[in-house]
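Heads up, there are several structures right after this.
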Structure P
Amino acid sequence: MTVLSEPLIARIGGILTRYSMLPPHTRAGIAVSGGADSVVLLHILHRLAGSLQIELLALHVNHHLRGAESDADEQFVRELARDLGIDCAIEHASVQGSNLEEGAREARRAFFFRLLKEQKLVSRVALGHTASDQAETVLFRLLRGTGLAGLAGMSVATPEGLLRPLLTTSRREVRAWAQTEGIAWREDSSNQDPRFARNRLRNEFLPALAEQFNPKLEDTLARMALLAQAEEDYWAAEIEAAFARLARQTRLGWVLDVPALKRMHVAVQRRIIRRMVARVHGDLRGTDAEHIEAVLALCDSEQGHDRVLIPGADALRSFGQLLMTKPGTLSNEKRHYRIEVSLGAEHQLPFHSGLLCISPVNEEPFICVNFKKDHDSRLEVAYLDGEAVARHGSLFVRNWEPGDQILRSGHQSAEKLKSLFQEHRVLLWDRRHWPVVVSGDEVVWARGFGVAATFRGTIESRRALRVTYRTE
């Protein structure tokens, strides 16, 4: 063993132990592209496997972007795994979209997460990202417009099971170790292609900045990431607790109390919005500081309702509530329904709009069994004059429509439901399937606003009908 190899292996072993990355008897996948970083990682973990009591599986994704060169990379990884006595899993994945670099990365992540989710082959996946990659990531995000959390760069270990044992080791150290050990690797010709922004940053801008401003720029950026990561680790538990107090999950997405949010320090506000985006989108990929600020500006808006689209999330504010949902959730959901009301029958309304039952009062003990908890705050009860209903014809329940109006008892004129929504601060997304009972074109009853004066009855009415409605 050379003088150079022992410290590097010991360092990586220490990182694996410190972060509890690979507990005994773990079956770990090692992402091996054929490049120096991933090849060195495979060799080091192979040498540590016995003492760590772990089993390894080499993972390679062939995107077929470079023709014969890509196939040669695959063959190289197959032979390397065979020589080390390690099983190998190959994925052939085409790349979608105009951004080949991003598409290839997403295809690899999909492969790794599929293996992790199944947990039949591996329970961890180790990636060959180095401190040099970390520096490039931090600078790239900074140039793109990241917030403070983005400066944390890549994590040494993620909750999903992705590991980066080389994240404190520079690319230069990795290659020096490989050369000393006589380990071969393959060079990816696409890494020199200036069409890719990451390559220009790595091959042109970082070296120029290091030469003109700071020879240790790479170390500086990587150290900044470590400091930022520690800060974010601290904030994680604090924000999770605050988010749990302010937000609730609904079938549409997450809803947050805006006035409560605005009482918090802006640093907390930003992190809560980030957490909300992550819950809806699944991660924060593509989310920049400007997107978070756009949502915060939405919360500050003076308009009754407002909306902003950011990558992976659709944010709507209605009065003092913020809904964040997946793009297309609201526009893709159908709105209209119309159901004839059968007296005594319980109607489960479409789109989770609630449960409705209209029944003769004298039959009440035998029907609508699901509506007996009158103390339930979600329950509404009203009475119709059965004779007035009979004069007008059949009853239907449907979603409200623009132009619908109701003349409530004690009021001189009919009011549009849209105006009542505003007056009573009914949230925009709750209005969509708001139920009304109609006879012909006349509104008989509307959720939250009761019975129209023409149809108003009491429990003592000669032919009283009881309207019972409950939200789901």
Structure Q
Amino acid sequence: MKKIFFVIIVLLGITTSCTKNFEDFNTDKKHNVTVPAENVFANAQKALADQIGSINVNLNVFILWAQYWTETTYTDEANFDIINRPIPANDFRTYYRDVLTDLNDAARIINGTEFPDAEKPVQKNQLAIIDIMQVYTYTELLEIFGNVPYSEANDINNIYPKYDDALTVYKDLLARLDTDIASLDPSAESFGSADLYMGGDAGMWKKFANSLKIRIGITIADGDPTTSKSAVESAYAGAFAPDETCQLVYLDATNANPIYVDLIQSGRHDFVLANTLVDKMNALEDPRRPFYMTYKPDATEYVGGEYGQSSAYTQYSHVADAIGEPTFPVTILNGVEVSFYLAEAAERGYSVGGTAKGYYDAGITASFVTWGLTAADAADYLAKPEVNYNNAGSGATWKEKIGVQSWIANYLRGLVAYTNWRRLDFPVLNLPPNPASDDGKIPVRFTYPVNEQTLNKENYNAAASAIGGDKLSTKLFWDIH
């Protein structure tokens, strides 16, 4: 009996001791309870760059739809089938969950942190940079789908967000950029090395914001010329110079460019260069070819696979070796892109401090230098009658001249090139043999995710009706030609 009593006393003591220290016992002292805003911000940047640079056909098919590359065996995506793999849903999820949610969380953490007065400018810079990235992310969604959730997006208390009118969203994004530009203080710090794009340089983010205003302005030029003109004219002086860029440079094979991951590391041979690009560059004897592509195997010529048809990997030009390196950067926005927008703006009669030819030449020259050629090489190329902007004998319109050369210069930047093609109708793209579009033509948008039809049916139906039908053939409001 005494032994039993003693055991009970010991057990009570142990129980009391555990209960007394229960909270300490169940606290993980090795891990942060709150993730630093810098980490969340960097994670959003990485997710965005990975999405933009991805060649995984489950996530991003725009390098195919811009007809830079074509597929070797499985040709569904080059023929515009985006339903067999739920590509719209995957895009939606990546942009909203992996990018915008993290950016929102980073802003929430920063707003909830008490900064000393001396560091208030750092806080302002951080919040402005986050907002600029949010604006950029929404422009991607708008260019892909048209009307998208915006004013009610990423609200945990509202899982059925409405879709906002695209033009209304663009105007609000421009207003946000104006606020961000005014808030940025180039003399103050921001995210430092946690900023994977700009290294915390607030001055470069100010240029980025102005460059993004130009992109938005030119995108909506045919849909709302007044807003377009105002946006571009107010931003051109503060935008990227032709040789400036915003990009993510990857580190090594363990943190590598998506092209390396999907092509080299995986050992897959899913893509070759498309004849659309190769034929045009061959016709122009474009010096950038060896930087973009290899020769056809066992030959000394560049040959592209027929777009949308099965193209044996051993018979056509492949992606240039340097592009498959783990550290090859993904470009988010750069001065080459901006130069062509400003050439277009000059043709539209906007006051942008230069001529269409001047900006066109600057864009091509910067592209050459970026890829490892020289300004002299670019000058020789620009002297070609087929390239020279002022060659009256070519018969090409400004839309064709800018459309073709910006397409070549924006190589690998699939969505940028695809959006420009929709606006300018150049270059002339090839129709694949089995187009899965509803009208048998090249699509002009993504359809909305199929799961939105069931999970957010009422708002989906309203959005589909507002844009003229949820079809691949439905032109967005700015694509009127």
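All of the numbers you see were taken from the coordinates with simple rules; none came from a lab. Since the structure is predicted, the reported quantities are computational estimates derived from the model, not experimental observations. Cβ atoms are built from the backbone, for glycine too; each structure is taken alone.
Comparing relative contact order in percent (Cα under 8 Å, 6 or more apart) across structures P, Q, which is largest?
Result for relative contact order in percent (Cα under 8 Å, 6 or more apart) over P, Q: largest is Q.
Taking Cα Rg over 2.2 N^0.38 Å for each of P, Q, which is largest?
The maximum falls on structure P.
For FRET efficiency 1/(1 + (r/R0)^6) of positions 125 and 165 (r between Cβ atoms, R0 = 30 Å, to 0.05), the calculated result is 0.45, so let me know which of P, Q that is.
Derived from Q, not from the others.
Between P, Q, which one scores greatest on mean count of other Cβ atoms within 10 Å over residues 69-76?
Going through P, Q one by one, mean count of other Cβ atoms within 10 Å over residues 69-76 peaks for structure Q.
If we compute mean count of other Cβ atoms within 10 Å over residues 197-204 for structures P, Q, which one ends up with the highest value?
Checked P, Q; max of mean count of other Cβ atoms within 10 Å over residues 197-204 sits with Q.
With distance in nm of label points 7 Å out along Cα→Cβ at positions 117 and 333 as the yardstick, tell me which of P, Q scores highest.
Answer by largest value of distance in nm of label points 7 Å out along Cα→Cβ at positions 117 and 333: Q.
The value 13.6 for mean count of other Cβ atoms within 10 Å over residues 237-244 was derived from one model only; which of P, Q is it?
Comparing all candidates, it corresponds to P.
So semi-axes √(5λ) of the Cα gyration tensor in Å, for residues 245-292 alone, computed for just one structure, reads 27, 16, 8; which one of P, Q is that?
Of the structures listed, the value fits Q.
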